[in-house]
Structure I
Amino acid sequence: MASFEVIGKWLLIGGLTLAALGGLVWFLGRLGVNQIPGTLRINIPGGQCIVPILGSIILSIVLTVLLNLFARLINR
């Protein structure tokens, strides 16, 4: 079982990462970036459906690169 020091370190890294991501989203919202190009919007009488196609592709690429870098650092 992992020690409390290791668990605490990972919780701190995760929290700082979430705080940085939240700050970035907040900053982009203040700049007026409300939607990413490539978003499919379907309006129906009862509401609307939003499918962020380009945003999903970008997020997938970024997460793939980050997880591969993380895996390489772990397997030294």
Structure II
Amino acid sequence: MQTVFECGGANPFKGAKTKSLICVEQSESKGLLFTVTYGLQRKSGLTYAQACSEVGAAILHNACCEGLASNEGL
């Protein structure tokens, strides 16, 4: 696996598998599938489009947790 994207600062969760809060890794196998890690949540075997969706959700959720955005309307 090769790390292709990181953001959100250091991962504060004990036992986290990545050093960054949001991390995207791409396999070097034939399928070139992605793994997205957000905190302790880890989703593997993702296509490019699925990984994009997961990264977007993680970034927006993190912004809400930091008080930069609001999900109150849901």
- request: Supply the structure label, taken from I, II, corresponding to log10 I(q)/I(0) by the Debye sum over Cα atoms at q = 0.16, 0.23, 0.27 Å⁻¹ with the calculated value -0.56, -1.01, -1.24.
  value: II
message: With distance in nm of label points 7 Å out along Cα→Cβ at positions 4 and 36 coming out at 4.0, pick the structure among I, II it was computed from.
response: I
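Suppose distance in nm of label points 7 Å out along Cα→Cβ at positions 28 and 52 works out to 0.6; of I, II, which structure was it derived from?
Values: I: 0.6; II: 2.7.
Computing distance in nm of label points 7 Å out along Cα→Cβ at positions 28 and 52 on every structure in I, II gives 0.6 only for I.
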query: For which of I, II does helix-only ellipticity at 222 nm (-39500 (n - 2.57) for each DSSP H run of 4 or more, over all residues; to 500), calculated from the coordinates, equal -8000?
result: II
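For which of the structures I, II does the calculation of relative contact order in percent (Cα under 8 Å, 6 or more apart) return 16?
Derived from the structure labelled I.
No lab work stands behind these numbers, since they all come straight from the coordinates. Values in this document were obtained by computation on a predicted structure and should not be read as measured data. Cβ atoms are built from the backbone, for glycine too; each structure is taken alone.
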